[in-house]
Structure P
Amino acid sequence: MKLHEYQSKALLRECGVVVPDGHVASTADEARACAAKLFDAGSARVAVKAQVHAGGRGKGGGIKLAASAEEAGELAAAMLGSQLVTPQTGPDGVAVNKVYIEAGADIANELYVALTLDRGRGCPAVIASAEGGMDIEEVAARNPDAILREHCEPGWGLRPFQATRLAYRLGLSGKAARGAAATMMKLAKAYGDLDASLAEINPLVITGDDGVIALDAKFDIDDNALYRHPELAALRDSSEEEPLEMEAATHSLSYVALDGTVGCMVNGAGLAMGTMDEISNAGGFPANFLDVGGGASVERVANAFRILMKGERVSAVLINIFGGIVRCDRVANGVIEALKTVAVDVPIVVRLQGTNAKEGREILRESDREFIVAETLHEAAEKAVAAAGGGTA
């Protein structure tokens, strides 16, 4: 679950991280009033920031500076209701429903600091760079040596000597180094306490008097841990999420919409990824990632079909089931039963392997529904791509 900047900064403020004063607004009048408060408090300028779940807002015109409350209102009016296009949104962009009005900062230097999971090491890692305010992917591609890392051992977290070492490696000293190290320690604690999958400050600003301020912030929270954090679950902005993904989640289905024409229904995340790769290798394009889980019950398969058929570009469906815990003959019967309640008017390719796979394939071949049955994943992918009309996206 992604959080907006204003929500992430509220969490950082609670953790003791210094952030600029700011207020969220949903209308131009609210934005104008928020800016007036900041100017009255002594701010020389304010930033008007679109609140969307996408990076690269500055490149897309989603961050503007205003020298007066009136100008802030005008900038907010132009942003609100618009479609913001950034390098991470795709060509259609995302709707801007809120803006964040924030006091300006005295920027002397910009850094990048984040925590995420290093899957290779099996523990969280702090990632830092002296090149803040930029896309970290660009920095890593251009100058890999500019990316610094410290790993947080489970049970210990980020230790003071590691934070201090990072601060000095970032070229800081004195008050700025102490402030940056303290901020990284607080960010690391928040990452663990909130069950985050990503905690990012970009940029982390060093001011003219060597102060340290989080000028932007992003938290991604692990959905699987939200039962422990009802206060965070309440922050979810459903308007920023894909409707089909949300509908799938209500049925305990893992679904991600893509741009292709071959709808995928698979049991197991790894197998689903492999299925999408095979579709691509066969010259096609997957329309989605969809993991129905280990059970593949009639109800779950029926709900999966309903989700798949709401995809406007789905021209064929590939069902790829490995019968380990679940028997393939039961899956075959489940698919047939599910199709009695869901209208599916595109070709269906089915590949069953594992327990009772042969029996499952025979059930499909003998059914009244015309299935395209395959034995290998490669064969299934080729048949699905052909049924969808070939390699078109």
Structure Q
Amino acid sequence: MRFGLLGKTLGHSYSPFLHACIGGGAYDYELFEKEENEVADFVKNGDYDGMNVTIPYKQTVMPLMARLTPEAQRIGAVNTVTRLPDGGLLGDNTDYAGFCYLLRRAGIDVSGKKVLVLGSGGASKTAVTVCRDQNAAEVIVISRGGENNYDNLDRHRDAAVIINATPVGMFPRNGVSPVDLARFPRCEAVADMIYNPAVTELLRQARARGCVAVNGLPMLCAQAFYAAERFLDRPLDEALIETTIAKTERAMRNVVLIGMPGCGKSTAGALLAERLARPMLDTDDEIVKKLGQSIPDVFAEKGEAFFRDAETEVCRAVGKLSGTVIATGGGAVLREENVIALKQNAVVVFLKRPLQALATNGRPLSQNGNLETLYRQRLPIYQAVCDAAVETAGDPAETVKRILEAIS
């Protein structure tokens, strides 16, 4: 059986990975990259048994379907195509079931509540349809030029649930939010359909305010699961959705190593990257490349403040990546903006090493005689920032083993 994903630019799609997790090798899954003028012929005459459809062709394929499911009709978009017994094509929209799964998994109940949906595109139509079906008291669509827009948000300060169906904050334009949640004092839950980064600026604000906050990964995995049921024409074990979410989270997330200068982050990071078959970056190395000087020379000639500014730029850049091992400089987490950048897609591991065992060669702040003071100042920060803390071992391989155990 031959299935796949139809779209225009698909190089970074996770769909093959998702269907490998869900299908377990029961079917082949390919990427069908087509220009707009190729779509109709491929849909009508292509060699496939079924396919998913992504932007910008979810509406394009609709007239080519012999039948549409109620969800596809009501949303006005098709994301799953299968063949009917007579050879015609059935257009479905499994994003509907996927978004239902996201809300259910996060414990977000929209019944009787005012819901704000940011954006008016295809993703917005899915959210609006689901929320109305789940008896939301009011569903308001916010668009740039509509009656309800970003200039009159104050009329909706009473919104209880906010759903982001825009690409604002999505990789590679991380760190921005479509709205300031401070304007919505009654907001209790935020769902962001973006899944890269895992923690968008909107979700960061939601967490800081104590709201329920969920990204779009559960929806992505669930819609693939329900598409696979269509492909195979049989029910599958819904537990596969959670398995796929966990596998995808592990594949996408960075592992960020923090700790005192000389605690072995770079050495452990290189071994960990090799073990995980992932790329590895060292923020200090990236700063050296950026500035064209060694770190001791930067400190001596331009001072620590200049170095920290360069470090912040590097943290912003590497924090956007996925599936990477990142070793940081000892002071990288001293600035909150660096922490936000590094944690948006990562599990953060604090490597602890006894003070007397820390290497100091080539480390300006460690060489000036106040290492113990530095350690006392930074320890609470490392502890607050990390997701896991690991005691380093004399053997770096043992340290890596402990890291893997801590993040599994």
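Every number in this text was worked out from the coordinates using simple rules, so none of it is lab data. None of the values given here were measured: they were computed from a predicted structure. Cβ atoms are built from the backbone, for glycine too; each structure is taken alone.
When helix-only ellipticity at 222 nm (-39500 (n - 2.57) for each DSSP H run of 4 or more, over all residues; to 500) is computed for each of P, Q, which one produces -13000?
It must be structure Q, since only it matches.
If FRET efficiency 1/(1 + (r/R0)^6) of positions 22 and 318 (r between Cβ atoms, R0 = 30 Å, to 0.05) computes to 0.05, which of P, Q did it come from? Computed on structure P. Taking Cα Rg over 2.2 N^0.38 Å as the criterion, the top-ranked structure out of P, Q is P, with the highest value. If you line up P, Q by mean count of other Cβ atoms within 10 Å over residues 46-53, the top spot, with the largest value, goes to P.
Calculating distance in nm of label points 7 Å out along Cα→Cβ at positions 30 and 374 for structures P, Q picks out Q as the one with the greatest value.
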